[in-house]
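These are the structures in question, set out in turn.
Where a number appears in this text, it was derived from the coordinates with a stated rule and is not lab data. All values reported here derive from a predicted model rather than from experimental measurement. Cβ atoms are built from the backbone, for glycine too; each structure is taken alone.
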Structure I
């Protein structure tokens, strides 16, 4: 019995000494965090969506203080929050431009298939088989990897049609852009209205053979634009949103109807002013 008591006392003493040593070490070797990190993190939304390019709001806050990241990278912060963070950092208030995801393909079921794909129902997996089962190598594959990746449930789809973006839910975090193997999702200014819903770089003759609604590079929209906001790059019509006034003339001119108005508020305002 005495041996047991002595053993317990010795073990207890060792445990106490180890605890004291750990407590001292935790104070001596403690890494002191800049108090601004906690203040900034509280100003962030806490969604940890990754839209800023960092894995969490804490990591973003820490990098703003220690790494120089700009305070306007959070897609969920409004101007007030960005201003508060800028004040904490001692910087001038940064401007923010809200963005929204847009789908550069409306082909969906109308795109001609090159073979019957029976593999894993994933865009990334399907793209490994000759780029997917669509003859158009730039087409949306329609398996919904982007829908699964969206942390805000802003994307939805039916069958293998191209996904639909909810303006009310989309924050422009870019997660859908990152997972799309065909690069058919882009981020555009939220205030933008006009969008070219075709991702193909092929010439018109080829596009006609593989898709009923693809852009045929006819240039009619470019010639019609009074602001020179449209241009042709690699057989693909591109929009300079700094010039576009959302007049809608390109929409009316497009023979394939792949120029879309994706902002219903702008569309209603334009109709009233006409």
Structure II
């Protein structure tokens, strides 16, 4: 029976490659990669002569390449799946390949190794006993805010991926939704020569990101919500919103101000207003 082998690759420092990864690349006859040029560079760094047939498989072409992957799994006893960095299937289309192999009754094997998620989590210094991985949020401002709103009361540490050209907008939204004083960390270029980890409040990180050109792969870790010891009933929330409205502030802005003042999600305050029409 054919086997699909999933193998983690170094995040940046090729010396993090395991012996099992080196061996399986040398021995494989068919390898599925995210970027063929980056795979060639990895082989060069590891001193491996590339002999296998290579199929590119990335976000955007994964659906049309599934048929080729299925054919390869039939033709070859083993197919190796790699991503550019870290574990395939984590915030990339590799999971589709795994699902395909499983649906066809084929064996799936994993060679563990580097992961940007757990590396950043440990580097952040934030609680790691419970965490949630959220990957990339919406690229649109409104969509990203809505997704963050849904996480406003998430008590576990949260891990996100973000592109360097969107990191400032991401941090601005995070400070607005989670609060300026929420602790967080931005991990950039992990394991590479210019690795940088910046820790602080979301307000401090926003100012830092605005002060320089942001380059490289970004992983953001944000502390979870700590439930307040003070509980507010709907009536109290409605009264606070009405106070702002009497001062000439629009309802939407008043809801946002009350939410920020009380460290609550805007959705919670909005729902209170709807219930007390």
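Could you figure out which one of I, II the value 12.4, 36 for Rg and Dmax of the Cα atoms in Å, for residues 26-113 alone was computed from? Don't jump to the answer; show the numbers that get you there.
On the way: I: 17.9, 68; II: 12.4, 36.
Structure II accounts for this read-out.
From I, II, which structure was mean count of other Cβ atoms within 10 Å over residues 18-25 = 15.8 calculated on? Of the options listed, only II reproduces it. Consider the structures I, II: one of them gives 41 for percent of Cα pairs over 31 Å apart as calculated from the coordinates. Say which. Checking each candidate, the match is II.
Quick check on the output: -10000 is helix-only ellipticity at 222 nm (-39500 (n - 2.57) for each DSSP H run of 4 or more, over all residues; to 500), derived from one of I, II. Which one produced it? Intermediate results must be reported in sequence, preceding the final value.
On the way: I: -10000; II: -13000.
Checking each candidate, the match is I.
Please compute relative contact order in percent (Cα under 8 Å, 6 or more apart) for structures I, II and give me the label with the greatest value. Show your work: numbers first, answer last.
Values: I: 15; II: 18.
Between I, II, the highest calculated value is found for II.
Computing distance in nm of label points 7 Å out along Cα→Cβ at positions 74 and 250 across structures I, II gives 5.9 for structure II.
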